[in-house]
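Just below sit the structures, each encoded as structure tokens.
No value in this document is a laboratory result; all are computed from the given coordinates. Just so we're clear, the structure is a prediction, and the values are computed from it rather than from any experiment. Cβ atoms are built from the backbone, for glycine too; each structure is taken alone.
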Structure 1
Amino acid sequence: MRIQRLGSNWQGPVQCVKDSKDEGAKAEVVLKYCTCMNNKMDSNETQSITQWEKVHVAERRACDPTEDAGTPESTARFLVEERERWRALAKELDLEPR
């Protein structure tokens, strides 16, 4: 994870988290988003993540965990992921279906 960059206006993920504090998302979700955006930016970027995301829509969508929330496709992916997660836990705990 790149945390420090060169550039006169660079504030990094920390500033992005501060800028997003009133958005209502959980801190870990915001940090994950800001880190993802940070990793998509060029190392010579001088804009903050908050400025950069306004003109880089594709990158913002790729990092936004809620971008396709509520669609049939995202619901199907969620169900598959949850089924696998719980199946693995049941196997680890050696639980059998009733």
Structure 2
Amino acid sequence: MSETLRKLAPFLLRARKIATGREKLKKNARNLAFLLVTDDLSENSLSQLLRDFQCPMYRIGTMETMKELFAFENTKIAGVFRSPLADSIEPTLADCRL
């Protein structure tokens, strides 16, 4: 996982440019820049996400990583909305792309 994501994670939260929950992400799918998924996500869920969302997806570690970065408990999927902040984070995640 990139150091840039670690540094900018608090700003994503503060600007409300990150969200969780499949239904909320589906409603806002056209505004998503990319999805962050964990290694804990099952293959079934991952294939469903690949069908439902057209945006890029990146693996960032486990649920513990998600908790450490964003303070999201038991979260396996997070969506980052389009913004200049997302534009600066996405290139640093290239090696984690699905």
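Of the structures labelled 1, 2, one was used to calculate helix-only ellipticity at 222 nm (-39500 (n - 2.57) for each DSSP H run of 4 or more, over all residues; to 500), giving -11500. Name it.
Answer for the origin of the read-out: 2.
Please state which of the structures 1, 2 yields 2.4 when distance in nm of label points 7 Å out along Cα→Cβ at positions 51 and 67 is computed from it. Provide the component values of the computation, followed by the final result.
Numbers: 1: 2.4; 2: 3.1.
Label of the source structure: 1.
Can you spot which of 1, 2 the value 1.00 was calculated from, given it is FRET efficiency 1/(1 + (r/R0)^6) of positions 35 and 75 (r between Cβ atoms, R0 = 30 Å, to 0.05)?
Values: 1: 0.70; 2: 1.00.
Label of the source structure: 2.
Taking relative contact order in percent (Cα under 8 Å, 6 or more apart) for each of 1, 2, which is largest? Let's see the in-between values first.
Details: 1: 27; 2: 41.
Once relative contact order in percent (Cα under 8 Å, 6 or more apart) is tallied for 1, 2, the winner is 2.
Ranked on Rg/Rh (Cα atoms, Kirkwood Rh), which label among 1, 2 comes first with the largest value?
Going through 1, 2 one by one, Rg/Rh (Cα atoms, Kirkwood Rh) peaks for structure 1.
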